[in-house]
Structure P
Amino acid sequence: MLTDAWTPLRHHKGQSQMWRTMARFVQAACGRGSGKTDISRRYTVRWLPVIKPWTAMYFYALPVYKQARRVGWEPLRRLIPDSWIKKESISDLRIVTHFNSELWVVGLDKPQRVEGDQWDGGTIDEASDVRPGTFGRSILPALSHKYGWCRRIGVPKRFGIGANEFKAACMQADGVDSLYFNWPSTDILTPDQIRWARENLDERDFREQYMASWETASGLIFYAFDSVANVDKEVLYDPTRPLIVGSDFNVDPMCWVLCQWQGEELWVIDELFIRNTNTQYTLDALHKRYGSHPAGWEFYGDATSRARKTSASVSDYIQIRNDSRFLGRRGVFYPQANPSRRDRFAACNALLCNASGVRRCKVHPRCKRLIADLENRAYLEGTTDPNDSGDIGHMSDAWGYVVYMTSRLKVQSSSAPTVLVR
């Protein structure tokens, strides 16, 4: 019934096995771009013309509704011939076919979307990001009366909210009624795509995202940092290159880092750590140390400073923009929305040491506060939230804004684009 040929451009035997298996439960923790999603979409659609004595119902689920609407609906709709469709509702993300079957695209941020009906089968995509307990409490009972099937697919993430539950389901597959598939992207993607990933991701992210490896979540945030390999006293100020300033706008302490790109390497040459201060005083300290710097300035920071004010009427970035001492070939940049910490930390680790073992960030030993953060900043146990207290985190955040927004790393993010204050 479901043995039609499925032929990708590049092939791994696990793809064919996953396409053909009739096991009731399938878990696939595979690399990004490995074909697991395409297989699962097609598998789900292939059930629609199967005639049953009742109205057959199938779902394709993603972690949240907006994601389901954005990346789930259109690809599935394109797979379904118009001649199959009796009725469709974009508002409900629902397709009714002439075969007395229905396909619903749902977001699992509200699990009740799959409750109340009995399903013949369905797919859960990005399973590492589905809230724990959703499958057992809401989905499994809705598959029981019709002995429905379910496929849970995704990248084997170590930080997703449902990563531990997804991993447990994969590891507990019995090989009969429940199967586990795992193959890397390196067998599927082109050499150029893999080369890009090696150059732009740190080693652990590369293994997770492209080798489909279940990595252990380390407590250290900047695990790619090496206090010998990334620290270099030869990282010196170059008056001919623009000075890049990363700013964490905190009153006590105010933490700024000073960087310069040297080819493909980001050099961190200095830091400003000032207590009980404000933006204007910190600008004074910066000018005292580096003068007007004719090669130009660039300032980066977080989105919250766009609205936060250090006086009754002038925001942090507007103060920088209006300071005539820093005129010239300079820009004042901020994101309209902050990137996720996950994306920012990933960009930092990839610059510290990518999957090819290349380190593209060097820090001068005088940057003691930043080095302390890179060596010691960690997550709260069992969470993806930094365990910050006191002065911890401010300096590495300032540096992270520079890395995320200026480096050549193309770490994808849902954040809005960077904007230049004019």
Structure Q
Amino acid sequence: MARERLTLPGVLASLGPGLVWAAAAVGVSHLVQSTRAGASYGFALVWVVVLANLLKYPFFEYGPRYAAATGESLVEGYRHQGVWAVWVYLVLTVGTMFAVLAAVTFVTGSLATQLFGGGLSTFAYSGILLAVCAVILVPGQYPLLDKLVKVIMVVLAVSTVGAVVALVLAGERRPPVESPDVELLSAATFPFLIALVGWMPSAVDISVWHSLWTLERAKETGHKPRLAEALFDFNLGYVVTALLAVCFLSLGALVVFGSGREVADAPTAFAAQLLDLYTAALGPWARPLIGVAAFTTMFSTTLTVADAFPRALERTFDVLAPAPGGRRRAWLYWASMGVLVGGALLLMSVFRRSLTGMVDLATTLSFLTGPILGVLNYRAVTGPQMPPGTTPPPWLRVLTWAGLLFGVVFGAVFLVWRFELL
């Protein structure tokens, strides 16, 4: 198959799902986990962030690849492998979705306490935010989501890169000449390492969402993206998320590491500390601006997650038990959202005093389930339903197996360590 050439009209018509993916990814993994990595370990873990983005790249790339090549979502790709694969995906989704939504909502709620005050707790703000999401998330509102995140991502990217550059140019704090010695398998570091990689750049579940967003974008524009166009859109979003991960780690390293300050665990205190990073780099004038940008970013993540899980569950149930005539059963979306929001609120009530504890729970679960979804994604894009010339090239297949090996080995080591099996 001849190599497809990109055209400007085709790229513009296809642009969107990759940035929606980036908006979902640039949330807890960046604002919380990357910042903690830099604040606690300086630049010693930057290689972990870079390696995680590299090794997990194929699993996310397979979402838009499959959708553009076949016109189906990855859920249908799982069904082609056997109904067992859809059930595996359903079980993994139900097992992680409450912790994922709870984590992103709680971070958003903590930022809301800094911006709006009013004497409300982080938990109260989180409940209000979920109610707002439920009100505005009418099925089929992808066009609005698409437009919002493009603006949000530009604001956050420019402000974050600008903050890092300002710190380096000011020379108030310099990166350590020598990275501190870090014992990766120590009782303090290893659990955090797993949690950091779990959502770096995000949970593998988002690959399924991306395939659904690619199809929604095609419906919106009437343009079926070619493979090259879909992958250009994805790669743009992926590069942005990887760059921002390093930037957030740098902010933590340049401002907090070596200062004697501890990373706050309480939600409100952590949100204040996060805004202090930008204030230290850009000046007091930047605090309200960055506060709005960070809150808007996390709210877009919460909104995206609150929509994506019910959308994916609706498609999963339709694949497992198709409706007569192929008609849509919108009640599945709303029922799934009700269960999701209820479970997330319950989990937040348990972890309401420990933001980092809830985040670590969600990211660790995603790390352990990631290789399973990775295998399903690989089988989907190498199956017979893929048109000639659209399957992954050899280098991407090699990277896939390297990523799977990395995830399985570290996951096994973590389980052995955590439950003292040896």
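Given that relative contact order in percent (Cα under 8 Å, 6 or more apart), derived from a single structure, equals 38, which label among P, Q identifies that structure? Source structure: Q.
Name the one structure among P, Q that helix-only ellipticity at 222 nm (-39500 (n - 2.57) for each DSSP H run of 4 or more, over all residues; to 500) of -7500 was derived from. Walk me through the numbers before you get to the answer.
Numbers: P: -7500; Q: -25000.
Structure P accounts for this read-out.
Suppose you compute distance in nm of label points 7 Å out along Cα→Cβ at positions 19 and 67 for every structure in P, Q: which one lands on 2.6? Could you put the intermediate results ahead of the total?
Values: P: 2.6; Q: 1.5.
Matching structure: P.
Each of P, Q could give Rg and Dmax of the Cα atoms in Å, but the derived value 20.7, 66 comes from Q. Between structures P, Q, the greatest calculated value of distance in nm of label points 7 Å out along Cα→Cβ at positions 59 and 323 is seen in P.
Read the figures in this text as sums done on the coordinates, not as results from a lab. Please read these numbers as outputs of a predicted model, since none were measured by experiment. Cβ atoms are built from the backbone, for glycine too; each structure is taken alone.
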